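Next up, some structures in structure tokens.
Rule-based calculations on the coordinates, nothing more; no lab input. What you are looking at is a predicted structure, and each value in this text was computed from that prediction instead of being measured. Cβ atoms are built from the backbone, for glycine too; each structure is taken alone.
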Structure I
């Protein structure tokens, strides 16, 4: 029997299109009307989902770096997350080139489809610290989307990983904060704010990580604000698709910081 070492691999060489699965990606747009602008709407939202996938990937990496006490890699990953988030926000500019009448021309073809149903965005919110069963209540029980959101809410959040990072940097993080029930939303804590004050007073690597987390929080709030304004200029105060209340629902998500302690200490620095 001939040795497998001498066999020649005669499979086709991997090319650009095959590596990126472009046939599948570029074949995934299926407009349900003949309206020109529906293609833009589909492409923009598919690109959003790809960026959400990458943000989930990077946030998981950030948590690993923080829990390893790795300041350089934490800062590098935060920089990438912030850059992606800027791109995500900037894409709204493209979507806003579509007028209300252009959107209305195919809106009824969306049926129950809505960005409100993005399981990946809900999972990202959970990774950042959201603990609210309303985030997954409308997903079918046993469905993959619901299971991923529920699982993310049962794991330590990014803020939990940050507190473990601070403890590894020899800051006196209270044991109760490190051992808390991560299935419950973190509440503002005067004790943790004292720790954060010390972090900023030292002005070393941990302070830079804290500031980049504030940038992330601000970026998420910017995304929500731009999203609200885009919906308002497109459909006004009409109800949204997918059972949401449209702009009213989105307005209710504004000005709720993810990392409350990092904002609370601003007036003390």
Structure II
């Protein structure tokens, strides 16, 4: 367990692989912690340094009062990468993590040499939709949203499996302030113009059954970046790294090796 002191918060992170390996940084989705990447990590290529972290308000990272701003979440990622002395990362972001990836690449191209935009978009949902979710969590807790979230996160086949309980528990055990804070950050974010300015290797990954960021939305955002690739993973919802880890790892591994690392 490693903690980085980053000004107003302490960020919990984990580093796997050789210290001098080409860095790959992972940012996870709303309502999850860095364990989101556990299913794929053993299947990724050797020789890389894989860094995962809990974003503000999630997992074992400090949870300030909500709301949060997307700029703050991007700064947290920037400070962590600087703290670790990394340059030229491949930044892999899922959902809100993919928004952080877009924003960090625009802000600090010296830190990011390639992005993976997984189950994300330049703009996700509407402000009214997020306001409603924040209100529900404030009044009734995250558990009140849990069943609906599971439907967006996973295919019907996966929802029939007993290990669904692991992911439902991860969601409901997050701090409500962190969930509301990051929801507010998403609700105010529209990166269409800025993401369209990016010129770097980019891979988009979507799940065919994703109820949060449907494939067309992910494709639209990925195609804002010239020369990008797009991959659709079948029989997977919003978290294909959990539902189809072999396929996800295969796609990500090929991108990592093709971008000149390892």
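Look at Cα Rg over 2.2 N^0.38 Å, for residues 14-165 alone for each of I, II: the largest one is in I. Work out the source of 73, 61, 35 here, i.e. which of I, II gives that when Cα extents along the principal axes in Å is computed. Going label by label, the one that fits is I. Assign the value 14.1, calculated as mean count of other Cβ atoms within 10 Å over residues 86-93, to the correct structure from I, II. Comparing all candidates, it corresponds to I.
Starting from the value 1.4: which structure in I, II was distance in nm of label points 7 Å out along Cα→Cβ at positions 62 and 222 calculated from? Here the read-out was taken from I.
Ranked by mean count of other Cβ atoms within 10 Å over residues 70-77, structures I, II are topped by II, which has the highest value.
So helix-only ellipticity at 222 nm (-39500 (n - 2.57) for each DSSP H run of 4 or more, over all residues; to 500), computed for just one structure, reads -11500; which one of I, II is that? Computed on structure II. Once FRET efficiency 1/(1 + (r/R0)^6) of positions 102 and 214 (r between Cβ atoms, R0 = 30 Å, to 0.05) is calculated for all of I, II, which comes out largest? Max of FRET efficiency 1/(1 + (r/R0)^6) of positions 102 and 214 (r between Cβ atoms, R0 = 30 Å, to 0.05): II.
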